[in-house]
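Below you'll find the structures, each written out as structure tokens.
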Structure P
Amino acid sequence: MQRFYPLLFVFLWSTGFIGAKLGLPHAEPLSFLLTRYGLVIALMLIIALATRAPWPEKRRDWLHIGISGVLVHAVYLGGVFVAIKQGLPAGVTALVVGMQPLLTAFGAGWLLGERVSARQWAGLGLGFVGVGMVVSAKLGDGALGPMLIPAVVALLGITAGTLYQKRFCPKFDLRTGSVIQFVPTAIITAMAVAMFEDYRIVWNGQFMFALGWLVLVLSLGAISLLNLLIRSGSAVNVAALFYLTPPTTALIAYFIFGENLTLIAAFGMLVAVSGVYLVAKTK
């Protein structure tokens, strides 16, 4: 069963862009996320208490888990949602965030002592080329300007969060750990909402469906799988899976929204998959 975790994670993580596309027209980005975080905290706290899940015994473990949560959730998701809300095409956002495996590979040797082989470097480069081919048709023309800034912040957040969690808190109970990760995330996001937004949300059917999907499928399902993958695999191998997110998102958008899927994008999917295979393949 565990062999299917990476594929399931890629699919679930990719639907996050679909959920954002459905919900963001009806809410401010950080207000949307703050509502999502609050629901996740409530659900996971109930589950943790009902199942008597163990809490970390050391204060430093609480700190490390909380910091990893802020990086992976507050910084990464906040950057992605703000970038899309400001008008940055989803394809460009995916391409920027798609650089994460390359940055992780650089940091893995320095922070984690992981050795990145020549084959893995080749796979990382091949995967990035594949991602570029998938989103090339959506890049568009014109100046992107400040819209790129939150996407770059998101890239740095997910890269730092993956490395930090692998280094300082690779193992923790997923039930209590989720609460510890999302509480500081919600606090920081609430501060940002107070400074930059008016907490505007239109509670219609489409928004509520998107919110429910992101809470149950993404925050509970995909994040739990990400934590399991970080616990059991190398940082480079886990990061390489993010190369499969833009191609998978493109496929989902093709079937759900009827978005155009070009021949070069389809070929790019094969290239990205080949790159991930090179990274993950053991000798």
Structure Q
Amino acid sequence: MGQSQGLTSKDKDFQTARYWAVVCFAGNFGLAVLKGWAGLVSNSSAMVADAVHSASDILASIFVYISLKIAQRPADKEHPYGHGRAEVISTLVVVGMLLAAGVEIIRTAITTIRHGCLHGPGNLAIYAAILSIVVNELMYQFTYRAGVKTNSPSTIANAMDNRSDAFSSIAALIGIIGAKLKYPVLDPVAGIVVALFIFKMSYGIAMDAVGQIMDESVGEAKNQEVKMLALSVNGVKNVHGIRVRRSGATFLVDLDIVVDPKITVQMAHDIGESVREMIRVHMDKVNDVRVHIDPSDLH
């Protein structure tokens, strides 16, 4: 608690995000070991595939933790907008690892079906699958909430990864039960379903990361928030050219304000500074605000 005293809101957000990265690392490490062991002992390819998924989640959590440490660094000469997009890089790394895991799962399942090495799995695989569903869903719920609260894309990606693991464990459970009911082919088929869940989740995570790289707009609601805050400053007659984009967990804001053309340059500058401060203080998670001043409303 003593170390948290004096931390800024931004520092606390990063601290929270890193905490849940560690929690996910520990949880996935335990699940990977348990599911791998249960899959081998119970002769369940679906459970082994699920263990591979959890193993990839371990590395994902490590990358997320490292990216959060980098993203927290302040702006410098080489990175004037800060290091926030380190989280986007981490998110894409997570996607790549998930895709690789999905391909390997499908390869293993197809090999199993072709060779006909299909045997009914033991009960241990069922218990491991149920535990995995519960633990992954809990990790998803808490980590996703932390990601939304801190506006951290890598933390949200990590949470979605846990949700995909919960879904894949459901598929594995169905396959295991089907195999025990004398339909052993359902076990490797369930492994393929696991991979499809991974691919679908990876696509959604990747599109969000690409949107940030392409400076995708964060939506009209944020633009309106900027406009209302700027118009609340005395001397601002109109606002236009509002652009809000994400840089990791924070926002970068650009806008044009219209002031009386008869006032002095110093007065116009002071109004611009007031607008900048108003947005930085009252708008959550804003890292930088750039204000352009127009002497008359030409738009």
Structure R
Amino acid sequence: MSARALDHLVLPVAGLGAARSRLGQLGFTLAPDGVHPFGTVNACVYFADGTFIEPLATGDAAAIEAATAAGNSFVLSDRRFRARRAEGLSALVLATDDAEADHARFAMLDVSGGPMLEFSRPSLDRDGKADTATFRLAFASPDGGADAFFFVCERRKVPAIDRSALERHANGATTIAEVRAEAADPHRFAAFLATLSGGATSDGDGFVEVALANATVRILRKPDARAPRLTAIVYGVRDLAVTAALLQAGAIACRRREGRLHVPAAEGQGVEFMFEEMP
């Protein structure tokens, strides 16, 4: 199959208030709170290319417990991640047109990560206009596990709202250009991601890359890593000087290296963010 596109990334946070504060300081525009029927809540950051990041917090504890008891793959995976750390980058999500077929393929390849999940939730634009979004998810898991989870997302009903205002960010970000990961055996983890995504792999100096349709996953070799882990996000921006000025004005700690701005992880952010200028 041809390479799949990155759909979004899930970032568990201790609370949406801290995420809104931190990501707002970094120049991102956040959507109104989204409420899942299984108890989690989010405050998404949407990009002009259709990708997004999903800061995710716990909301309705009773609904989460009920979903856990029912074997909800998303809630169970989120709970396992939070048992290890309060915040971070927990899931890499790929786009699909047929999650049901993917679920069958994952089962055939013995990489299924649990039962499929279909759900709907209200989605709001910046002015509060609401419509319903419906998703179907199919999960996959690498042999030996990982300190993250992976699934494909079929957007079965796209809400009829104007999201353009939410896709404009003061820091100039337009896309997720790259996801960083680390593993003791990068080739083994890359092989799983290639099976999941259909993306080609290539070797670099101390890393392996998997090419998605709209982004790259770079897996760094870390010999003492107990399990593969997602460690950083690289955002493409229009003008790096504008991004640098915004971070400086906000007294945000960062460093410039190899043409990128690196912002270390902080509360409400979870992992390292990098910004690079893209044409």
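We did not get these values from a lab; they are worked out from the coordinates using the rules stated. This one's a predicted model, so the numbers in the text were calculated from it and none came from an experiment. Cβ atoms are built from the backbone, for glycine too; each structure is taken alone.
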Problem set entry | Read-out mean count of other Cβ atoms within 10 Å over residues 32-39, computed value 21.0, structure in P, Q, R | Q
Exercise. Once relative contact order in percent (Cα under 8 Å, 6 or more apart) is calculated for every structure in P, Q, R, which label goes with the largest value?
Worked result: P
Exercise. If helix-only ellipticity at 222 nm (-39500 (n - 2.57) for each DSSP H run of 4 or more, over all residues; to 500) is computed to be -22500, which of P, Q, R is the source?
Worked result: P
